[in-house]
Structure P
Amino acid sequence: MDCAVESEGMHYEGTCIRPPSEAYSILLQVTLGCSHNKCTFCGTYKDKRFTIKPDDIILSDILFASKYMRNQDRVFLMDGDALIIPQKRLVWILHKINEHLPWVKRVGAYANAKSIRMKSLEELIELREKKLGILYLGVETGDDETLKKINKGTTARNLIEMGRKVKEAGIKLSVTVLLGIAGTERSLIHAKATGQLLSEMDPDYVGALTLMLIPGTPLYEDLVNGKFNMPDQRGLLVELREMLYHTNLSRGLFFSNHASNYLPIKARLPRGKQEALDLIDRALSGEVDLRPEWMRAL
């Protein structure tokens, strides 16, 4: 959604993004943009330079929420990577949320491998004790070659270690992976490697989204110039099946119900895995209708 204009007393700037599961949360914009902002497929934060918002603005929004958002019991910290905020300042923000919004049960935020690495385990535990209950990590792929091509700035091994660190701190972990991100060339390599990464990381939630190429991004230019080929509908279903087949979670939810996907699935692993695989097989054989193109969106 576009939050360019101050809305009802809350201070929002530029494009505002939040996970689908935070749809009914109090959206508190504590940073502008993304601390990495170099991924070749992402055009979300090109309209703003990464900064941490002033404390007085953040406190003003918390105080506004304390008056007018008393029926919302979750807070989501925007923008792209609130966890990068230095520990002392982030603890202050959480303290003010707890002080003025005592009914809030959980605070969530986006994170990346760099921001997780910058926090010690003890610091993450301190944040969890102040109600930071979930972190959303964009993994995209478990294939190191693809990670390098999309300029993710990390490796599969590092992502696994950082994901495990979040879970060790007692914070729930929700990760996103991207169908189609490796193109046709490495589609199944990417799918298998991503499933293996997810199995080692063992997150609480996995959201599989389908890559939507955005004009103006480097990956879109690669598509236009014939350097990148997006898998077709069937190729994406085969990729999803391969990824899920290699994903073994001790206890977690695997979703592909985002609006970008052709086939919505929701599987509680491990027990619901085979049923989801069977659904994909039925879709591949034409027995299940896919989401029409006009209904797909970011």
Structure Q
Amino acid sequence: MKTIVITGATSGIGLSVLKQSLKKGFKVIGIGRDQNKIDIVTNELSEYVSKEYLIFLKADLMELTEVKRVGLEIKKYLQEINSGLLDALINNAGCVRNWYSTNSQGYEQQFALNHLAGFYLTHFLLDCIIKAKGKILITSSKSHMNTKIRWNDIMFEKHYHPLLVYKQSKLANMLFSYELNNRYKALGIKAYGIDPGLVNTNIGLKNTGGLVKFVWNIRKRFGLSPEVPAKTYLYLLEEMPSPIDLYYHNSKPAYYSSEVNFKNSFRFFVLSEQLCNIKFGDFS
């Protein structure tokens, strides 16, 4: 039985991936922020899914202290059930904001949740993924194109622009995937960035307002059902040997930005380590 972890698992793409993974016989550890939503999903699935196959953990991944807590909890659980093996980590949780706001560490919220949460969680679970020769799937976006990392103001404290901040966070996802492969591919793992396309979810309506909320209410009407992009995640989870490309859309390789390169990925990885006050392990 394959064991996978999915963040942002109570709605949208994360929930669709969770449901399709359960149908494939995977054991799923879902992470959600809202206990009420966790209870709704758990009750809905309890009629046909054994507790052996699905557990949910509550954590607000916006906060690095919560990421650490749940990461260590998952690691302990994996050691108890299957010698610490994790077949896949799906870093999917994300948000949109239309004003500058920070978490308790002082980090801009889109950057904190869309990138640092997955980066930090991967740090805690990486040895479990390496043991299983597993995969890391990261929800990126075509929005990562035509933008650059704002190295001199990574949190957009000056001249905050919600779309540019979101685009940078999606580029961050791609840089992280690229650098994970540089460092650990030889150990049998593979990292992917995924473009789900325009999807009909409520990501643009959560803790937003004004123009962002107005625009998203219009755009989501033209979006795909989350079940459609979920198929790409399942393709990458199941396909063996592991697909060799970095970036996928509709279960096929896609072109990605030239900003995703060795120089930028290494620099950004080191910066992310400094922001999380960690150092990724050397498993060679």
Tell me which structure, out of P, Q, gives 18 once relative contact order in percent (Cα under 8 Å, 6 or more apart) is calculated. Q
Origin of the derived value 0.15 (FRET efficiency 1/(1 + (r/R0)^6) of positions 52 and 148 (r between Cβ atoms, R0 = 35 Å, to 0.05); candidates P, Q): Q
Out of P, Q, which structure matches 1, 6, 13, 18, 21, 19, 13, 7, 3, 0, 0 when P(r) over Cα pairs in 5 Å bins from 0, in percent is calculated? Q
For which of the structures P, Q does the calculation of helix-only ellipticity at 222 nm (-39500 (n - 2.57) for each DSSP H run of 4 or more, over all residues; to 500) return -13500? Q
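FYI, it's all coordinate maths here, none of it is from the lab. Bear in mind that the values here come from a model prediction, so they are computed numbers and not experimental data. Cβ atoms are built from the backbone, for glycine too; each structure is taken alone.
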